[in-house]
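Got some structures for you, see below.
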Structure I
Amino acid sequence: MKLYLVSLAVGALVGALYSALGVRSPAPPLVALLGLFGMLLGEQVGPIARRVLVGEPLSAAWFARECAPKITGAPAPEPAHGDADDR
């Protein structure tokens, strides 16, 4: 229930921001989709930054396992035998 209330509050905040900026709401479909895609990409900044700050390498296998499923909604690929040290 808390997730729904937070979502409603953030939606109201964004609506107020749209109003202040004079943006028509709902946004045109392309603008809305690009905004949602930007949100999905932005969510990945945290895990990437944490990995860089602790000195762990960024690899395609790690990105495919940790980030791509969150961006695309597809299930994470099964780790191959050599991917164990990428965690």
Structure II
Amino acid sequence: MSLPEADTPLYNHTLPTIEDWLRSKGCDQDRANLHCWHLAESAWKAEICLETEELTVRYFDAEQSSQNLSRSFKYSLSRQDIEDAVFSGP
């Protein structure tokens, strides 16, 4: 499935397209909570959840900080903006 242009707001993507995008970025879907995805990078881990109003990211085990960090992004943001913010890490 092809993705819309990167500057397209995430709310204009179908759910299967968003799921394909998350898989292409190395995320694995949570089998118990299908709206959540997990990503493990060398310096941090993240849980990405597709909530009703926004995409929520919780970062864990970041090397620079002993605290976990949460961020939320409205679906009105472009896929590129969300990708840049989420996948750059905490």
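Compute FRET efficiency 1/(1 + (r/R0)^6) of positions 10 and 58 (r between Cβ atoms, R0 = 25 Å, to 0.05) for each of I, II and report the one that scores greatest. Working shown, then result.
Values: I: 0.30; II: 0.90.
When FRET efficiency 1/(1 + (r/R0)^6) of positions 10 and 58 (r between Cβ atoms, R0 = 25 Å, to 0.05) is computed for each of I, II, structure II gives the biggest number.
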Using the calculated result -5500 for helix-only ellipticity at 222 nm (-39500 (n - 2.57) for each DSSP H run of 4 or more, over all residues; to 500), pick out the matching structure from I, II. II
Give the label, chosen from I, II, of the structure having the highest value of FRET efficiency 1/(1 + (r/R0)^6) of positions 18 and 42 (r between Cβ atoms, R0 = 30 Å, to 0.05). I
When Rg/Rh (Cα atoms, Kirkwood Rh) is computed for each of I, II, the largest belongs to: I
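To test your reading of the models, identify which of I, II gives 25 for relative contact order in percent (Cα under 8 Å, 6 or more apart) when calculated. Write out the running numbers ahead of the final one.
Details: I: 18; II: 25.
Structure of origin is II.
Bear in mind that the values in this text are calculations on the coordinates, not laboratory data. Computed from a predicted model, the values in this text were never measured in an experiment. Cβ atoms are built from the backbone, for glycine too; each structure is taken alone.
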